[in-house]
Structure formats: C-alpha cells, structure tokens
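Take a look at the structures listed below.
Every read-out reported here was derived from the displayed coordinates using simple, explicitly stated rules and does not represent laboratory data. The structure presented is a predicted model; accordingly, all values stated were derived computationally and were not measured. Cβ atoms are built from the backbone, for glycine too; each structure is taken alone.
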Structure P
Amino acid sequence: MTGATGNIGSAVVKDLIAAGHQVLGLCRSDKKAADLAATGAEVHRGSLEDLDSLRTGVARSDGIIHLAFNHDFSKFAANCEDDRRVIKALGSALAGSNRPLVVTSGTPIANTVPGEPAKEDNAVIGSDVHPRAASEEAAAAAAAGGVNVTVVRLPQVHDPVTQGLITPAIAMYREKGVCTYIGDGRNRWPAAHVLDVARLYRLAIEKAEPNGKYHAVAEEGVPMRAIAEAIGRRLGLPVKSIAPEEAGAYFGWLSMFAGHDMPASSAQTRRKLGWEPTGPGLITDLERLQLPDR
C-alpha cells in the first residue's frame, strides 16, 4: 500500500488490519515508519520516485492499494503526470497475474453531465481538461494490458483535522480574514468521512472487480456557501460572496475548483459493495474543526 501513513491511508491500514489482512506499507520517513509499524503493519522502505522499491513491494503483495499523491497543488499538473508514471510501474509489475490494483482518482473526473451528480459509469474527461484524469488514463492502460484494476474516486474526505481541498481554503480564509464563496455559492462539493472512505477501500480490494469504478461519496453535494459559513462560524470571520472574476486573485490555484459545481453519486457503489457510510457529515466536522496554531 502506498500512502499508508497519510490521513486517509492510515485509516485504511487500521481498517484492513482489523478485518484480518496483513499490510505492507510503503514509507520513506523514519518517524512515519515507526508510527506505521505501531499499527501492526509491516514497513516497506522506499518512495514513489524509487520505482524499483515499488516493484519490490508489488512482488511481496497479493494486492495493491495506491493512495499516495503529492498534494503540492502549486504543481498539480506535474504531480498528476508523476502519478501516471507510478501507476504504469505498478501495473507493469502486476502484468501476468490477477492480483488486484486499486488506484485513486477524484469524482470530478466523472462530472460530464452538467448539473447532474457524477456517476460511476459516466464517460470521463481527459487529462487535457483535468490533470487528475492522468491517473485514470494510466489505470485504463494497465487494464488494457490485462491488469486487474479498480478505481476509487474521492470527494472531499474529512474529519475534524483535514478536509481535502477545504483545508488549504481554511488557511486562505485565515490569512485574508474573510470566508468567501463565488456568486450565490450554490455550487456543490461531495464529501465523506475518512473512516467511511477507509472501509470502501477495503471492500474494493476484497471485491477486486476488474475495471470497477467506485465513488467514496456519503454526501452528494454540500453547497460552497454552507461550507464558507461553517468555517466562518468556527473561525469567527465574516462571510461574503465574490464575483467570478475575483476568484483568481482571492483563491489562487484553488480557483480552478472553488466555483465549480461537482456533485457526485455513490448509488452504484453502495449497491455493488453493500457500502453504507455512517460517519458525521462535512458541516458537522467543520463545526468542530481543530484549528492549527497561527
């Protein structure tokens, strides 16, 4: 498993171990290696840049969950192309076997019907439109080569500490002293609690459905205005609307997401896997947000 020490990955590790699985987690940091070992997982030293370490880990595993991703969004497109290379390497190491590979993408890849929630079986956009689609293009190439590939698409994954793209938005709100949304703020972001997402990854690797597409979505769409207002209450900051033409100056790289309507459905996922999310909603977690020191 890559990304085994991240916020989502650490939850997946615990869920897998609780269900009786043995976990081999990729790790490059001494401290994180100790934390990973403390969960009962075995540590595999290496990194995404060291493709040989990835291949060695694959050789020791009955299935692969690829969760790691560089979340420096100032170089988002380059990071997505790096992910393409990693998935290609993992797929090549699995060639000729039926061992499953679960890769990670985002629900906006399937937002191809305007105004409607993204569905698992929708046509998807390409990496020329959304860089994150590189991961799904790599998964499709591996599947065409006979690899048993499943894709899990993530929404905003949250707990009281982190909330996907909302976490850097909170930092921007604190810096600027105001919580903004674009226009009427009715554009929606899907969401799910991290423990529900962890359970979905386990079900996906256990099911190992070739070409499976799953949405880890508990809430189809939370309006951006409601998100900004919840954060404003927690931070004690004013909340206001800004015009679309102001988004770039205010949100920076986040402006590529901030005004987009990105609802997503998980109806097919729930039916196929018997997955029923039970965790708290996004607004609930934002209301009890653990604030970092300034």
Structure Q
Amino acid sequence: MNAIHTSNSSLPPMHTLRAFEAIGRLRSFTLAADELHVTHSAISHQMRALESSLRTSLIDRSRREIALTPKGQQFLSVVRPVLQQLFDVAEALRHADVRRLRINVLPSFAARWLLPRIGDFFLRHPDIDVDISSTQAIADLEASGAHLGIRYGSGQWPGVRSELLFEECLFPVASPAYLREHGLHANEDLIRATLLRDDFHPWTVWFGQDGAIDTNQQYGAVYRDSALALQAAENGQGVALARSWLVADAVKAGTLRRIGSSSIPAAAAYYLVLPRDAHATEEVRDFTTWLRSHAASPSNKEVP
C-alpha cells in the first residue's frame, strides 16, 4: 500500500481552507467573514495566505463581483467534500458514546404532563440524550426517526404496536377567579359560563349525560390543542372540558378547579407506540420502564 507523506508545509492551514470554502460558496468576503465570526480584513488575509501557499490565484480580482479562477473552481471542488467529510467524522467521534432517544408526542401531552415530569428521567439516566418532538399529526415513527411515540386515540394505528398507558375521564374546570365571578358550583351552572372548545372532545359528549345542550349556551374560542384550552381556562377565559391526565397538576396546584364532582369516561386513551418491527434499544427500554412506573403509580391514577 502506498503511504501518503505530508509535512507541516505541504498542506495549507485549516483556517484558510475554511475561509476559501465559505467565500467560494457564498461569493462574498463579507458573508464569509460573518459566518466564520472573523473580520473582513482577517478573511482577506487568510485568502491571500492560501494563495501564497498554493502559489496560484484562486480569486479573479479583475472582476467587480466575487468569482473564482479556473484553478479556484478546481480546488473548491476538492476542498468542499473534504471539509464536509471531516465535519461528519468529527461529529460521529464526538457523539460516539452518547446514548440517544428520540420521542414523538402530542403537544398537549408534552406540555401538560411529560415536561413537568421528565426531569426525573434525566436524573435517573443522565447519560441518555433525549430528543422530544411534538406534532398534532400521527407521525410516521420510522420516517421521522423516532424510537417511540405517545399517541391519543383507540390504540389502532398501522405500522406500530401499541401499549395502553393511561385511560382517563372528562370533567369541566375553570380558574378559581372565574368560578367566583360567575357563581359556578355545579353542572347546572354551566348555562352562565363561556364554554371553551378543543378538537378532541366536544361539549356534546358532556351534555349528553343530561340531555341536549341548551341553545342559549355561550361558546368561546376553538383551540386546536387541548393544552391551549386549559391555558385559556387558567387565564379566566371560560370553562374547559378537561382530560384528567392533562389537568391533574393544575387541579392539585389550584390554578384550575373542577365544577361539580361528576365525570365521564373519555372515548380515547394514551398509548405507548413502537415501530412494529424495530428492535427495542436499551434507551427505549429505560424510558418505557420509567413511563410505565408513572402510569402505574397510585397517585397518578387518582382523579383530582
């Protein structure tokens, strides 16, 4: 095998190559200087040092706009992939020992339940780098690169295997100030309330237990995310039909209070979903074990 012999003087300094690649890509000394966080003077000096090292001109200075000479174009076609390869290898080495876990969840579940609790998982597994993405759409786990997801629904989705985590119930909630202002104590008082709506559970589900909705009922805004509806209720904008798992912390903290004591079962539930044919990594097993322990906790099963 032929060996590649180099010396300190045979290759240009790395910072001059980075400067040249940025100039060639951006066609601007100013933009290249900004990208590399150096002054315009410094990047001009680096460019001239590179040309001196190579004993050839790389920039055509006879033109007003930035243009590369033929030799500059040839050199750029080699420098660019080499720098990219060096970057990719450096990133791979830098993160070779990092344990990664990518999770996809609904925004409402992330905001109202997962994020307030996941600090406990970080304390137990500080070596796992967790990447949490949230979307209302049913994400394709394999296409998104997620190792697991938490979904809300029937538990039947193509391409994944599902495990029931939390069943929940529904009941109306409002801020303490809103309850006092409108004198809300029981279900029959809701006629005096502004009912906030979300896309998951319409108020027809709630009023169905007592009959039809009163046609004089006042409605507030429609929120595409349940967490936003709860936030609006906390801000005193009206009454939300709350999902027990999402509202548990707020009820315990007193920022929201139940109206009456009755509740109805929700038609959907939270499920842990995994790609059907994927092998569960150690990181996935650690997280699912932690998640199941919270799902099984007696305090978490109590309706607030």
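Annotations
- Among P, Q, structure where log10 I(q)/I(0) by the Debye sum over Cα atoms at q = 0.06, 0.11, 0.13 Å⁻¹ as derived comes to -0.40, -0.79, -0.92: Q
- Distance in nm of label points 7 Å out along Cα→Cβ at positions 11 and 91 derived as 2.8 - corresponding label from P, Q: P
- Ranked by volume of the Cα convex hull per residue in Å³, for residues 131-202 alone, structures P, Q are led by Q, which has the greatest value.
- Test item: mean count of other Cβ atoms within 10 Å over residues 147-154 calculated as 20.4, pick one of P, Q: Q
- Entry that produces 16.9 once mean count of other Cβ atoms within 10 Å over residues 19-26 is calculated, selected from P, Q: P
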